[in-house]
Structures are given as C-alpha cells and as structure tokens.
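Several structures are given next for inspection.
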Structure 1
Amino acid sequence: MSGLAQRLTQAWLTRGPIAWALSPVALLLWLLVSIRRWAYANGCIQSQRLPRPVIVVGNRIAGGAGKTPTTIALLQHLQARGLRPGVLTRGYKAPNSAEFGGVLLDELSAHKLDTLTTGDEPMLIWRRTGVPTLIDRDRAKGGAKLLQAHPEIDVLVCDDGLQHLKLKRDIEIVVFDARGQGNGWLLPAGPLREPISVIPTCELSTPPIVLYNASQPSTTLPGFVASTRTKPLQTLQSWWSGAAVSPELLDPQMTPVVHALAGIAQPQRFFDALTQMGYLVQGIPLEDHADLRDLPWPLACRHLVVTEKDAVKLDPQHVAQARPHTKVWVAALDFSPEARFWHELDAALDRAQRLRRQH
C-alpha cells in the first residue's frame, strides 16, 4: 500500500483535517447515491429479476472486509444443504468480460483460464467450491447467461454487488470487519461507499443480514460474528492439487523465520496471523490484487508464505524454475460464521423460495 493510501486509510478512522477537507466531495457522493437509489426504488431506472433466488454478498466499507471468505463459506453451506448454487461476479481487474459475452468458469473452461483473464477472487472461489461462475460487469445479463449454460442452478450468489442495483436480489449479506464504519462518512472523506443503513431498493425476503468478520460487532447494526483461523500451512504444489493435508510441514520451532507475501487489502492482518502461529515474519506487503507475474520476493528467500488469493496467481512450475531455492507455502483460512447466522440465512432463503413459488 502506498504512503498516500495509508494516510487516507488512517484519515478514514477519525474526522480529522483530511476528512473535513474532503467532506464536500463526500456530501456530493451522498447526494448522488441517494438520487440513484431513489430512482431504482421508484422504477425510474429499471432493474431485472432473475428466475432464481439471488443472494448478494457485499460491504458498505471500501477495502477488503471479508466478502470472498464469506462467499466461499456460503457456497459450501448451500452445497451441504443439497442446493446447486451458481456465482455471479464482476471479476475485479479482469478484462472487460462484457466485450466477449462474459467469462464462464466451470469444469470445461476453468482449467484453460488464468487469473489474468478472470481476476484472482473468481478463480479462488471456483477452485475452493467448484461452483459454476460467470464473470460479467452486468450481473443481470451475466445471470441470464449462467442459467442458460447451467439450468440446474437453483440459487445465485452475487460476489460483491451490494451497490449493483440493476440486479434485484432476495437476500443481502452485508459484511463488516473490525473497522466498522470508520468515521461514518462516505468516500473520499470516509470509508463508506453508501450510508451504513439504507432502505432496500427492492423487496427482500428479510432485512439485510449483517455479518461481522471480527470477534465482536463493530457497528451499531445488529448482526452475527464470524471466527477466522489460519489452517496448517500447505506447500504450493499440495494446495494446487487440492490435497486436504500437505505431505510436508513448516514447523515454526525448526524454521522460525519466513518471508510472507500478501497482495490483499490489509496485509498486516495476514502477517499478524502468522506471528501468532509462532513465525518470525519478514513481510512483503503488496497492493490489493497485485500482479505476480514478476515474482516479487528476494532470490535468497528460502521459505515464503502466501495467502490463497495470491497462491491462485502462482504457477508451481514457473515458481520452481524462477525461484528454485524458495519453498512456497499457502496459508488457507478457516472462516466460520456462528450457527445463528446460518439459521437466519436458511430461514430467509426458504421464505424467498416460497414467495417465488407464489408468484
């Protein structure tokens, strides 16, 4: 993260001089957001309803709050229920997929694609769940294409699309992390993309469900908490093969010093988690969604630990050739919302399905 970005992120936590200087722009954004939501709610701008229930996972705060781990956990829960979900996503930093009719990740196509085409998060979601995934900036149009390709899908999950009002939704899951709402102001004076509590633009089967990627709620909104722990490290080759357990171990008592690379919104959170596991971490923080084609770690690095979001951009064969002296390890997350969250979600989905049958 650049020095300017760090200063702005810090400024978002309080209503200091930088925030006050940017507040007129934030007020203008609030006006635009309000007009846009009013226009959708009153039919001045049309939105589209798809023939399957739609669950949107998103956040009102800028930066990574835990949308992707939430989406993966949600998909695994739906699969455990016997449902057949599909995923709609924009594919951040992927090419403009609308130009060539969207990018579909399924058993037939995904092995021929890479993160330069799909973006890192869609590829990670597909690898972790195997769920058919359609990348298109127009989620409504993408949803129709996905259902045409996979008519067996009975519920659609939209990864990051809380502000994409063109697509009607049945359930909204709003994710916050420990930052909460920051100073409570909209961008660029604060971290909020829209006011923390807004009137839905379409009829939901239940009020928005709030999930805190934190040990306790970080706003005044009622919601549920999730626990996150780092799983035992896997070698990059083992992770790519889909093995449940790595044949090799990296013992912090035997090898305490490691390099750690993180191209995520909050790299320090990842470094702190490794420190808590007993490692002495030499951190390599990168921009969120960083391109890893030019391997950004020292040639002398012996052990490198990366996030799953970064691992999906690293080809084991390329790493072995370009950095033969580096052993790369992947730290996967175990993201577990509390049981009450799943009960609330299941009840909301059952209501949504009943309402659709009635109409």
Structure 2
Amino acid sequence: MNQTKPNILLIYTGGTIGMIRDSKTKSLRVFDFKNLLDKIPELQQLECNIDAFSFKEPIDSSNMNPAYWIQIAEIIESRYESFDGFVILHGSDTMSYTSSALSFMLENLAKPVIFTGSQLPIGDLRTDAKENLITAVQLASLQKEEKPIITEVCLYFEYKLYRANRTTKVNAENFEAFASSNYPELAESGVHLKVNEQYLWKPNFIKPLKVHKTLHTNIALIKLFPGITEAVMTSILNTSGLKGVIIETFGAGNCITDVWFINLLRETILKGIHIINITQCIGGTVNMGHYETSSQLKEIGVISGKDMTTESAICKLMYMLNGEISYKDFKTKYEMSLRGEML
C-alpha cells in the first residue's frame, strides 16, 4: 500500500448495499467485494488506499447479534495498526444497534469506524448505495496533520454523518432512514463536505485501544402502555437470570404510580437487577422527579437513561454487565457519558 495515503478497510457484513441484481433471474445476490473498484470506479478518485474484507456468509441485519458484534470488533482489533480508518457495510434495520455496541466495545478508539448501508442494492439505477459508500470512505480518510479528523464510531446515511450511539432508524422506505434527535450531525455532504468539528468526540490518544468482548444479553426491554398489567410485568421481571431492564416510559420519564407497579420495581432492584428509565419519545430526555409521576422511580433507585436512544441504552447495558463494574458503582457509571451517548 502507498503509505502516503490513508489506508481504509471496508468490512462487509451483509445487507442490501452489497447486493446486485442478476441480469437473468433478476434476483439479488452478493457481489464479490474483491471487484469493488469495478462496480464503483469512483472510489479510485479518493485520496486513499482501499482494501476489502467480507464475512464468509453475509448476515441479514435482522439476524445480527452480539456474537457478530464481537467478530467485527476482532477484525478491527487485528488490523488496527495497519489501517487508518474502517468503513463497515451493514444492513440498515439493526445498524443503530451494532454501531452503538461497537462504540462501547472499542474503548480508547482513535480512528474512524463508520457504518453505512443503503435502501436499494448497489446495482439498481436509483441506488443510494454508491453515494453512501463513497462519502463514508471519504469521511474515514479525512486527516489533519497526518491524524484522522474523525475518531469515533459513526453512522453515515443520506448525506449526513451521525454519532452512531445517537441514532435510530426512523423510516423503512425513504433514503433518509436515520435520525439523531438529541445530538447534531457530525458532518454533512453537499456541494462541499462540511465537518462540524465542535461536535466530534475527542479521544485519549495516549491510551491504547481496548476491545471489550464480553456482552451480557440476559436483559429485557419493556415499553409501557396504558393498561399494562401486573401479570405481564411480573412475568418479565421474574425471568431467570435477569440482570437488567430497560423501561421505556412516557414523556420525561413518567410512569404508572399504582402501588403494585412501584413495589414490583422496588423488589426487582432489591434483587440486584438494574432498571434503566428511558423515554419513548424520539427526542428529549428523562428528568426523574420533575413530575410526581416519576419522583417515586428516583426514590427507589431507578437509573436515569437521560437522553439515550433505546438502541444505545440496550448496548450500554450489555457492555456494562461484563463484570468489570461493581453493583455499587453501576448506577453512577451508567448515568455518565462514556462515548458521547448522553448529555
């Protein structure tokens, strides 16, 4: 490789972006990423060297799980010194989960890891795949004084670069599939590529990359709704081996104030099970105690998820249950911003 240019590794995990339509059968199939430059010759115009790595069997993002997250993290770990940036091609349905998880797993990350994908296959006439891929690679290769400008896990889609652990997929049909309601975009692609450097994550360049590969998945997600029953709540909270629960509450963190509900949460917390409160709203934050309907949650020790997305809250919980943090310190640590995931 030409060492005067940044070296970028493309990692294809699966998803629509890596598909082409067979000229005879019209069905979708994965194309060989070794021939990437043939499919997208525009990549050769970028000021970087590009290498590609593909999963042996591409994964539909609906089947993505923590075991694959660990595989992606290990690919980055094993090639971290050889490459200046990483672009991960991934199905859009669970991209916010995977990218949020990687943001926590890659501690002291000092290089760009940018997720992207597409709504249409790369060979389709109206595809969004080419623009997403080309710009994601360009963003990953941006440098100032021979150091990468972007040094965090991001998600690029439809002209905007977001902090990955701030994103949610909000549309299954539009090209503008993702939103980051509680944090500004890190960059925007127009006639010019505009990077909002004031919003970028500033890493500790002294500490080496540390990859966390233990994720605890025996957790639950409960979305409150008017009329949720004690039987349903009890069934979930009595799950064998349960270690943590994310509860999506109303508005600014408000919930049912029935005695059975509060008592059930209190008993769960006393068992050593962590309960995190996040809002169902797309934007805004949990503010326990602001209304009477959330003050009891604060009193019994429910953890505030503040303005985190559901995806980020889940992945942060999986990461923090790795045994490295004591039960006593868990609440304080969870309510801290570790990778820019909350204010």
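If relative contact order in percent (Cα under 8 Å, 6 or more apart) comes out at 15 when worked out from the coordinates, which of 1, 2 was used? Before the final figure, lay out each step's value.
Numbers: 1: 20; 2: 15.
Here the read-out was taken from 2.
Between structures 1, 2, where is mean count of other Cβ atoms within 10 Å over residues 105-112 highest?
2
For Rg/Rh (Cα atoms, Kirkwood Rh), for residues 137-312 alone, the calculated result is 1.06, so let me know which of 1, 2 that is.
Structure of origin is 2.
Comparing distance in nm of label points 7 Å out along Cα→Cβ at positions 169 and 193 across structures 1, 2, which is largest?
By distance in nm of label points 7 Å out along Cα→Cβ at positions 169 and 193, the leading structure of 1, 2 is 2.
With helix-only ellipticity at 222 nm (-39500 (n - 2.57) for each DSSP H run of 4 or more, over all residues; to 500) coming out at -10000, pick the structure among 1, 2 it was computed from.
1
Computing distance in nm of label points 7 Å out along Cα→Cβ at positions 177 and 273 gives 3.4 for which of 1, 2?
2
No value in this document is a laboratory result; all are computed from the given coordinates. Remember, it's a predicted structure, so these values are computed and weren't measured experimentally. Cβ atoms are built from the backbone, for glycine too; each structure is taken alone.
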